[in-house]
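Scrolling down, you'll hit the structures one after another.
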Structure 1
Amino acid sequence: MIRKSKQTEKRQLPEGWTIDKHLGLVKHYQTKNFVDSIRISVEIAELAELMGHHPRLVINYSELGVSTITHSEGGLTDKDYELAKNIDKIYLES
């Protein structure tokens, strides 16, 4: 079972995100093609480096799967929710 920190217990999930008991926050994005998936993944990687919080990325041609969890805390923290919101922005601006 996924643990939420006290600060995240009352947070609403960002739109389209779900909680997986092993992966944390999860969302799948449809992209135009494989190259678009890679381009968006690179933008996410750059953001993750700046935030010091790195998501799991899975590319399957025109589908990009993203999940984020704070392993050091054993569950979800504000970092995960903030990263999810910022990933949504990247996708919407692509």
Structure 2
Amino acid sequence: MMNLRGMAVFLHLGLVTGSLAYVLFSRGLLYTPAATAVTLTLAEPLTAGLLGIWVLKEQVHFFSAVGIALLVGGLIVLVKRTPSAEGKEY
């Protein structure tokens, strides 16, 4: 059975922390170009995975390493294909 403190932590994490993150993310998308939003959305799971490895000392398994490599590769492709500030096309 859940005690009062556990219920308070559960509600805080679910309602306050989670809701605040998604509200801020959604508001940020209103002022962000689509290409930048996609790039940042791809970087989010990569950041979470790397923080899990570095901060929480999680083990890196084969498929985790492949996923990280694919995300990094995708981000590199996106950055390389972005038009320069001079307005050049792809």
A value of 2.5 was derived for distance in nm of label points 7 Å out along Cα→Cβ at positions 28 and 76; which structure in 1, 2 was it taken from? 2
If mean count of other Cβ atoms within 10 Å over residues 12-19 computes to 10.2, which of 1, 2 did it come from? 2
With Rg and Dmax of the Cα atoms in Å derived as 12.8, 39, matching label from 1, 2: 1
If FRET efficiency 1/(1 + (r/R0)^6) of positions 36 and 60 (r between Cβ atoms, R0 = 25 Å, to 0.05) is calculated for 1, 2, the one returning 0.30 is structure 2
Consider the structures 1, 2: one of them gives -22500 for helix-only ellipticity at 222 nm (-39500 (n - 2.57) for each DSSP H run of 4 or more, over all residues; to 500) as calculated from the coordinates. Say which. 2
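Where a number appears in this text, it was derived from the coordinates with a stated rule and is not lab data. For clarity, every value in this text was computed on a predicted model and none was experimentally measured. Cβ atoms are built from the backbone, for glycine too; each structure is taken alone.
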